Structure P
Amino acid sequence: MLGEAAALASACLWALSTIVIKGVTGRLSASYIMAVRTAIAAALALGALFLFWPERASFDLPATAAVLLVSTAPLAIAGDLAFVRALAVSDVSRVFTLSTSLYILLSVAGGAVFIGEEVSWLLPFGAFAILAGTRLVLRETAADAAPPAGAGGVATRQASATAVLQLSVTAALLWSSGLLILTEALKDADPVFALALRLPFMAAAMAGLAAVRGDYARFGFGAENLRVVGFSGVLALLSMLCFLYAADQSEAGRVAVLTSTSPIFAAPLAWVLLREHVSRRVWAGTFLSMAGIWLSVA
């Protein structure tokens, strides 16, 4: 029971961590947001490791596993950047549904093709449902992206919907690629230690990228920005820890299904906290995508 509760908490916290940064995506760059967010998450992860799980800090990690862990960092970083840029273009409820459902579909399919993982015969039906749900959400994005009058408005709507799709697919593809590599690395590494080891590399890379782009000089370190982005980092780390606890306490299939419910949390939270307009079409697309996810991981 605790494992299932942790899986649901992971899904909710992940959705909430995204909603928190939505308000700053219009004034801060994606690289700045992710640099600050990842740095705070990395510092807290290392602190939690040595404070609560010192016995899991095993530095005799096989070289192959260490290389695999570090190699996933650029993929995760690029995926996160694409995701944050998509948030700046469209609503959380739409971007979250698109990127998350496609990420899970690509991960399941990629695991079958490249790792030889067993998949359900329901996978094709799940894929169809996910793509149909994605189509519904994209149609809503195109309808709301710009004022309806004039041919220029139509072109802007189409361009916005295309940008959201491209960024969401890019994020999903990069995340799923990183997950497949991470799956191999975790065969020889403790999950908590792997998280604490991987995040500092991601933080260092993001900090370097933000510095090269001049983000720190441009945006500074105002208390409001640090508070919002830092809080998002705390929520993201808590989500990861809940996921690891759930994976340790419950069956993998059940954890996969429960943690995939994050878009269902994202839509109502975005409606309540951000005052986003979540139409019936977006709700239908979200639940159709969720049904597809559950079929895919069944």
Structure Q
Amino acid sequence: MREYVDAAREVGIRVGIYYSLADWGHEGYLEWKDEYRPYIFGESPPMGSTEQWESFRQYTKDQLTELLTEYGPVDLLWFDGAWERSNETWNSKDFGDHIRSISPNTLINDRLFTQGDYRTPEQWIPAKPLNEPWECCMTINYSWAYVPTDKTYKSTYEILRTLIEVVSRGGNLLLNVGPKPDGTLASEEAQTLDDLAIWMKVNKESIENVTPGLEDWQYYGPSTQRGEIVYLHNFALPQESVVVRGVKVARLKSAKVLGSNEELTFTRRTAIHDAEMPDPDGEIIIDVRGNKVGGLMPVIVLDFSGNPSSVQIRNW
């Protein structure tokens, strides 16, 4: 643990610690036996006596105390494995109170029942932005940790698309990679991360410190927003034009491809009965012919003077 937290801080990474509440090796929780096989989700293994359980709970609290006092500030406790017992059996509020009495600034995920600071959908992305902070936890292949037989690695395109969809709906992406026993990554994982770094070098402003952008009916792909700037992410390279609807067309100052100073030409279009209005809603048709928009997941930047849309921007 010491090597991990020191290495993270050395490069400016905040410290998060995964903690599995279930502990099949502790007799107070359950000493796992072959007779309990096969393991079935939703069916709780048998418990011991009340005294054994309280002994295990104290053991857990002692471990949490150690983690929060022996390794410097801990930014996040990421709990898992609570499903085998109920909220009442765990007495999760007692754990939450204990954690916050020692380290009030430590974030707690939602897998300690009622004590979570944010939601953690696993291996799926909410269709709409949530009304609270959330983080999607996703694997780079189809296994958690290192499984040498799992060679079904997701492509850079898949991972990047996941990242953009999550951020465009107000979330954060927690991507799981599985180090091998010697601490190195599989070459496929390393290559994907290198590819993501290349994309981020050019496009990171479109996903860092942004809010969800336009509604689905306004733009056919995911978008993000920072103040008066809207970022349009393109999953499929457009052939001729990109269309944005329901925006304040007179406020658009420029359209560019992120990472390029070349401006894209665009046309404003409004309904006839709105044409004489001083600040009409309408649609923008952006010309992208001639290979102006290319590469992996290109981003178009729309710079407005004022709020781009009369539609309430979604944000928690």
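Here, each number is a calculation from the coordinates, and none is a lab measurement. Since the model is a prediction, treat every value here as computed from it, not as a measurement. Cβ atoms are built from the backbone, for glycine too; each structure is taken alone.
Each of P, Q could give relative contact order in percent (Cα under 8 Å, 6 or more apart), but the derived value 45 comes from P. When distance in nm of label points 7 Å out along Cα→Cβ at positions 160 and 208 is calculated for each of P, Q, the greatest value falls to P. Out of P, Q, choose the structure whose coordinates give Rg and Dmax of the Cα atoms in Å equal to 18.9, 64 when calculated. Matching structure: P. Computing helix-only ellipticity at 222 nm (-39500 (n - 2.57) for each DSSP H run of 4 or more, over all residues; to 500) across structures P, Q gives -27500 for structure P.
Consider the structures P, Q: one of them gives 25.1 for mean count of other Cβ atoms within 10 Å over residues 88-95 as calculated from the coordinates. Say which. Traced to structure P. Quick check on the output: -0.76 is log10 I(q)/I(0) by the Debye sum over Cα atoms at q = 0.13 Å⁻¹, for residues 24-127 alone, derived from one of P, Q. Which one produced it? Of the structures listed, the value fits P.
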